[in-house]
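Below are structures written as structure tokens.
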Structure 1
């Protein structure tokens, strides 16, 4: 059997969780080196935030973006010594920066500082708690758009990202997103929604997954 080409695709915002990267840090020197370099570049213990939280701080976009990038690059550093080199790398929104580092097009220090600034600007655009995003599963895009129009009630609410035919991300004010998430929730035909973020999604949404 001939093995096909390998590609690494890095995740975007929304994939964060307290404790992420800790197992890599403890087990692999190259992963530890990545976290240490990110800490030095930012002048703070980003690694401690990744490993220990608190979750509310990790969820702030200014922290989330450099944290996910650092974990992604650490994972790549481990794979780079133990797996065949990928034919290509790509990233989902924020993950594009991880892909740039993995490809050698951008240094880790520059990347982690860039996404810290990127996340800070996004966070400042809409204060935490004002905006929200949710992934709506199992409904086609026209139905999701109709729900947004019904639930906006004079506030901002619209489809933001079309991930696939059965998954659309909506964004707007937190209250409007919650109304859309709750509408007819008790009906069996209503698919689940998932609130993935509670800030800065009114003025800035990204391609693909909820950041």
Structure 2
């Protein structure tokens, strides 16, 4: 091969490398921008889920306080009922009529165990599984929802971190493409080849991540 033909071949290769690097820089810039956008979106979702989780925990705490207050009132009413049962039956009947549904259900179930003669009977109706407050269910639901939101927030944070890492990879591909234009043979071809490889690996990884 003559020197002129060789030079023409090298010029063609350089031209192809220049075109490839320009395309690489453009696509890598788009990949960087897209990953930055997705990282911001998932980070915002993380903050939103943590905020919702905190609200759910506050709600669970509110239901817990209501349940405790209601339990204290039921204990006081039941104690008054027990005292009245020994001293004033009409007043005991009056108090019994004002039992809340959970307390009435529990006392009825407790009486059925014959607690005065059955040593295995629970000591109080409040130890019965029959005594169950609706606020406890609401507290449990709010707590479960808070836990689920925290898990979602952690997952969103991990996804955001993954996109940040991809941003670095795309930036590296763009950097390699940029320096390939300034280098001479064969370093320009090597830099461009590595840059293209990094870009396609980053793209393949990015396609496996969820989009928001």
Structure 3
């Protein structure tokens, strides 16, 4: 597992783009449906191109043996150094009451959480309910060849480059996210079958977009 975390500002921008996706158990498709685990799967694919297969969410996790969410995090995420509060883009494993970890979301850096809930879908909560406690904090590892970028970088400072070469197979179109100032690579998306599909997935907060062959 790589030691470098993905760019926090990019992870947060990609997570925000999922807001409004309806809740659908065991799904992970932006705009169509996801559960809390599917949201994390989707953002990882959007930021790094990696497709992970954690255990599908189950309603009896609170009563079953083991900690499937934590087991999946150990194999797919980075455990950062202890910090006083979660930072933007961190993955939060959450206990509800005194039970096991049964929920995950993405910290917005302001004490809130982007997460998928039944009934509401993917939303931003301004704070955690009193009965929720953060069990552990994780980070998404950067894609190969990518960096976390400057600590003060914002989505508006980034450029999204859709790679769509004439010699590239139709299912190998992808988005590369870079620092618009020095072109430091910050992330690389999953593959798409059409340029239009890739363009539609670029967060609205990243306004500098190019298509290259």
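Derivation of every value follows stated rules applied to the coordinates shown; laboratory data play no part. Everything numeric in this text was worked out from a predicted model, so none of it was measured. Cβ atoms are built from the backbone, for glycine too; each structure is taken alone.
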Legend entry - Computed -30000 for helix-only ellipticity at 222 nm (-39500 (n - 2.57) for each DSSP H run of 4 or more, over all residues; to 500) - originating structure among 1, 2, 3: 2
Legend entry - distance in nm of label points 7 Å out along Cα→Cβ at positions 126 and 174 - highest-scoring structure of 1, 2, 3: 2
Legend entry - At a computed 18.6 (mean projected area of the Cα convex hull in nm²), which of 1, 2, 3: 2
